[in-house]
Structure I
Amino acid sequence: MNVSPTCHLIAVLGGKGGVGKSVFAANFATALMLELRSQVLLIDADAKSAGDQNVILGIRPQKTIGEITQFQGALSPQALPQLVTAHPSGLAYIGAVRGPEETFKVAADTFLKPLEFLSRHYKYIVVDLGNDLQAFQLMMLQEATVAMMVTAPEVLVINQTQRLIQDLLTQTFPMEMFQLVINKAGPGALSPQAIAQSLRLNPLGMIPQDDITTANSLSKSTPFVLGANKTPLAASYHDLVRKLTGGPLQKLKALQKPQAAQNAAKAESAAAGPTSAAAAAANLVSGGDEEQDPRNILKMRIHHELIKAMDLKKGIADTNGDRAKEEALRQKTLATITQIIDRQAAGTARDERSRIIKEVLEEALGLGPLEDLLADPAVTEIMVNGYKKIFVERQGKITLSTTTFTSNMHLRNVIERIVTPLGRRIDEKTPYVDARLKDGSRVNAIIEPLSIDGPALTIRKFKKGGISADKYVEYGSITKPMIEFLRLCVENGLNVVISGGTGSGKTSLLNMISGFIPSNERIVTVEDAAELQMQQTHVVRLETRPANMEGTGAVHIRDLIKNALRMRPDRIVVGETRDGAALDMLQAMNTGHDGSMTTTHANSPRECIARLETLCMMAGMELPVRAIREQIASAVNLIVQISRLSDGSRKIISITEVCGMQGETVTLQEIFRFKETGFDKNRKIIGQFQAMGLIPTFIEKLEQKGVIIPREIFTNEPPKTAPKPGPQIKGPVMPAAMPNLKKTGTGGST
């Protein structure tokens, strides 16, 4: 809170215009000053203010809220007379605008420091918030001790007030901070009992209707508690001040102070009794072996009541991916949770109450404690080892998060919420699963009995929109000449295999280089879990399917690759080759689908060749090794090796050409490599990218098609200065003119 503990900030608002909020705020602030003989500050913060308070008080503010936020001087007691305007009665005043020609536009965070300063000099601050609650008004309401909800005994006004209260409840404002004031009360209007029943609030005060006194005071620009202090109208304000300050205000102020929410939850749990349904549910999910955190018990009790009040599974199913329905369900659930926590834990501090509401909502409709981690752009991987341990990776370093699940059952529910919409399942019969989130993040989950210490969940996040080529260069993962070389290779239909270890960034790199594919080509992607984020429009995405409960109906990568061949693809992109599908992929590369790409697990280009051999043998075709190697040598043009280094950084450590066969061996020649040279003082790896001085064998074929590849990218020497004007030799530059470059037809075996 930015308001001093010695200050009470009283917000005045209403659900509809015309109920007299501004007149009420001015007269209430004046009555507060007179009744308590204390310093009171009135602030006009109505978003639609036209200077009404200036007219009601008969003064012109020397500084508005916007001017105070831009005040260049020091916020000291000596500066106070320059900031506030003194009314002849002694009331201090800050206006929103100087007149109807100005518009009130102030950023909420810019007034926090002045508000804290003002709260140290005034015991009471009354703020007129109007009925249009924007960011600034909501900020002030968040800082308020009490909100005076001004209404009138009219059906339409009550209806709008009800809507405003409901909106504020869904934004986690506690119901008890609202104090109802019925303005313009009189015979023939709605009864206070009917109003209280509709709004679920008992009126704190009744302001009688007296249009004559009000009109006279406005014409004289003097609050009627000063100019007509003997009238019943003025007396009702003094009575309201006494009621508010006689106990409710102090009680609501105590609500703002940090409280031991766990003690409150423990007391609530004890009151519920050991045989209550909530306690039984808590005991069930914990297995009865561990002592539950009282805060978690409170959350589980709220969740238990929520399930009784709403059919969440049906609600989620009915949304069917419709965003409007999802938002409506979210608002309804939020309102229900708010009402439950007001019943279950009425004394919880406002900040803690907001956190609990947020957490229960995320557990009910989202992914619980994972939501904040997924929203954090710095987190690249989330690893859950049972409900108590959530590890996260940031900048290549793994740390233990402070957030936890409430129980293993809660974690299990989150896993099921991830996999069920994808048509996958996880249970005792199938205790592990691969899946994905809506944003394409990769998910793996495994449960008991295979996972001994509770469910294990691993989420590998992908940056929204992928990582651009410029970002790879900025991160130091590759150089611009290497990027340019890869772009030319992809554009001109070379078959590429990306090789690397687990978590090295193979799929992210595949996403990046796939962006070089011309937009007029038809692409078919094949994946176990759809993760690729193609930028082109002519894309068909295929995803495998696991077996059903009867053990039938499974569709594997091999099946989809074979089907993709009948879909007239220009290129086939396989997310990862990890079984006999490698043979089908190689055959596709060899049968006219140039420019196809895939990834595989290997620690070097040479190991990548061996890995592809092994995977082809898994196809069950019993082909001789030489035939498999010939398939690899003729299909694969380029191997891009990416690695995650010991400091957590990811780099393309090698770009290698597959040149062909030499005897029984597939020959390779390395075009680019990353060479480590040591560590800096922060233990970050230092190294440099090097061109190996070898020209790929496919360069001449590309040049015959009119594709010009600058030979300078294959050398580490800086570009030479431009020659002086003179006779120019026409024709291609031969390798003999560049002794530092080696051209080989067979390549060097690496």
Structure II
Amino acid sequence: MTKTLVVVESPAKAKTIARYLGKDYDVRASVGHIRDLPAGTLGVDVKNNFQPMYLTMPGKEKIVGELRTASSKADNILLATDPDREGEAIAWHLAHILDIDVQSPCRIAFNEITANAVSNAVKDPTPVNTNLVNAQQSRRILDRLVGYELSPFLWQKIKKGLSAGRVQSVATRMIVLREREIDAFIPEEYWKIKAFVSKTKDQPLFSAFYHGKKKSGRVSRVTIGSKAELTALLEELDGCDYIVDEVKTGTRKRRPYAPFTTSTLQQSGSRALGFTAKRTMFAAQKLYEGVVLGELGQTSLVTYIRTDSVRVTAEAVTAARELVANTYGDSYLPAKSPFYRNKSKSQDAHEAIRPSHFDLPPERVKPYLTSDQFRLYDMIWKRFIASQMVAATYKKGTIDIVAGDNLFRALGESLLFPGWLALYGATGEEEEETRKKDSKDSDDQTELINLPELEAGDQLILDRLEPEQKFTQPPARYTEASLISEMEKLGIGRPSTYAPTISTLFDRLYVEREARQLKPTELGVTVTVMLEEHFRNIVDTDFTAKMESELDEVESGSRDWVEVLRAFYGPFHEDVIKAKKNAEKIVIEVVPTGKKCPECKEGDLVFRDGRYGKFIACSRFPECKFTEAISEPTNAHCPQCGSVIRERKIRRGNKLYFCEKTKDPECDFTSFDLPIDDKFCETCNSYMVLKRFRGRTYERCSNKECASNKKTAKKSKDSTDKSED
């Protein structure tokens, strides 16, 4: 009997595909890459057309042996790695170790792991796409050249253990540049005036913001820039009649979001779920490879997760439209399916991220998913189905009120028809971080209110004027979501690189997290300044984006990969030689605490940088290995002994609270939640704590078994479900 060997990357994906192919196929996993450049040396012959030296990766010898044995027993071999550059490169390496001609029909690929997609793929194998392989190979070699030449330079000039990279160094500089903007920012004073008016004394008040001047029918926006200007304006308004000048009504439509790409999935994962990019992609990968769904077996739930295209197949659109019509009715279904345009720099190799099976809604598969997997799948499902629904319709109104030559404006808006919002709702992923509410340039002098029925010429009764002093705010620090958005906008990196790049910034201690914002460390700033001075191109966004475009040209076959490497490496290598000769060594002084080491009694305690931030250590390290976490006192007191509670940072920006006497050790109190002094639970009399969740705080009983916590947990879950519907 003919036997076909199918090789994929992951064991989970292998199980999912095996369900669809049957007993005539032997599906095995390579468990990721099997060959790579050597770890200890450059591994690239720069004098011989940049020929790479590939070796079997340590620990993969057993897998390689098993694949070779299986291939010797098979009549046919198909390579079913992921449908992108990296997947194509893995297929190329597999072909090498299994003695497969890459020009033979040995390669199959599919965007979704479903019975139809897999069965259609095995019927139509193709040769390995060498253009894709060359694009991935040139990227890998570029990153190796930069890393292996720049990292030793940083070791020599700053300190050991540092690294630089073609994408990571640009991302670090973006964060540093934003910090410089914040440091250089000078706040500007301005004032807002809110007028509270009504048509009659019996009617409720509504508010309107001061907008500017209106003379001879022309409106000019005016900013109140000082207390003196405010005083002059208030004097001018004193005694004025407030007359309705103009009433405008209309409607506006709010279109649904496009289906997810890798970038927008990571951004929404951060904003709506509080996930890091790495956490989002880990859960998404599991959903794509397949999850065991009880009697249904191993099933893939979403399409391929590395894409920057919003294109959707006609079959998926048809299935989504049927689901919308059956669930919500024809009024929620547009006459023509919405069209979403790709960004100019997007590659259209794969369709958008969407559900693979429209008969498996989130609630049906919830018992089989982890919390992260369910929340992400629920978001992907709703985003895609909502993208095929009609726009939401709002009724909007504007009332212009004049007081002499001064114009006040009130805006009102109400929802007429929810459309796609009936499903998608408010997820918290809106563009809130891009809206600068306190910027002079933003339209922050408006409020959304329920407007009364008024006509031009109506005279209003002024209840009061409320001035409010404001100051312009500096640009916000990047969050993971906004950094990914900006990297995508600038063409820095590709969808598959965002998560590992950001993880590297934390691992190298170049960036730290304050709340959900990214802040450069002193080390990150030091490395960036050094690279700016001697390797301007490496940290330049335009240069890096141009390199990405050249790699795209290699993928399309319009550019030779060796030519791209040669054009980059010559000038870069010369810069390395000059920098090693001319750059001055930077000595990073350790900052003493002013205390002696309590363990060895000889060394001084100093501040050092660690993986999770700064800590205190003995200056005689490694002879003395004493360390101590940095902590700060709080206003709270220990519920066990009454001593002061201290706090210190731990992983992922979280905090640990502990009694100051834990080191004596007189008290062993520790908590992830801050105790509240003199406040006790009405149900069980345990002390109360301040709980934090998604940037908000609320009081909760410290006793996990307390009935009040169980009720709160159920209520919180129900409210979350409703907010996402």
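Bear in mind that the values in this text are calculations on the coordinates, not laboratory data. Model, not experiment: these values are computed from the prediction. Cβ atoms are built from the backbone, for glycine too; each structure is taken alone.
Quick one: Rg and Dmax of the Cα atoms in Å came out at 30.7, 99 when computed from one of I, II, so which one is it?
On the way: I: 35.5, 113; II: 30.7, 99.
Computing Rg and Dmax of the Cα atoms in Å on every structure in I, II gives 30.7, 99 only for II.
Of the structures labelled I, II, one was used to calculate Cα Rg over 2.2 N^0.38 Å, for residues 28-123 alone, giving 1.20. Name it. Show your work: numbers first, answer last.
Working: I: 1.04; II: 1.20.
Value 1.20 for Cα Rg over 2.2 N^0.38 Å, for residues 28-123 alone corresponds to II out of I, II.
Going by mean count of other Cβ atoms within 10 Å over residues 212-219, which of structures I, II comes out largest?
Details: I: 14.8; II: 11.4.
The structure with the largest value is I.
For distance in nm of label points 7 Å out along Cα→Cβ at positions 76 and 668, find whichever of I, II sits highest and give me its label.
Working: I: 7.2; II: 6.5.
Going through I, II one by one, distance in nm of label points 7 Å out along Cα→Cβ at positions 76 and 668 peaks for structure I.
Where is relative contact order in percent (Cα under 8 Å, 6 or more apart) largest, in which of I, II?
Working: I: 8; II: 14.
Going through I, II one by one, relative contact order in percent (Cα under 8 Å, 6 or more apart) peaks for structure II.
Among I, II, considering only FRET efficiency 1/(1 + (r/R0)^6) of positions 164 and 596 (r between Cβ atoms, R0 = 41 Å, to 0.05), which has the greatest calculated value?
Structure II gives the largest value of FRET efficiency 1/(1 + (r/R0)^6) of positions 164 and 596 (r between Cβ atoms, R0 = 41 Å, to 0.05) among I, II.
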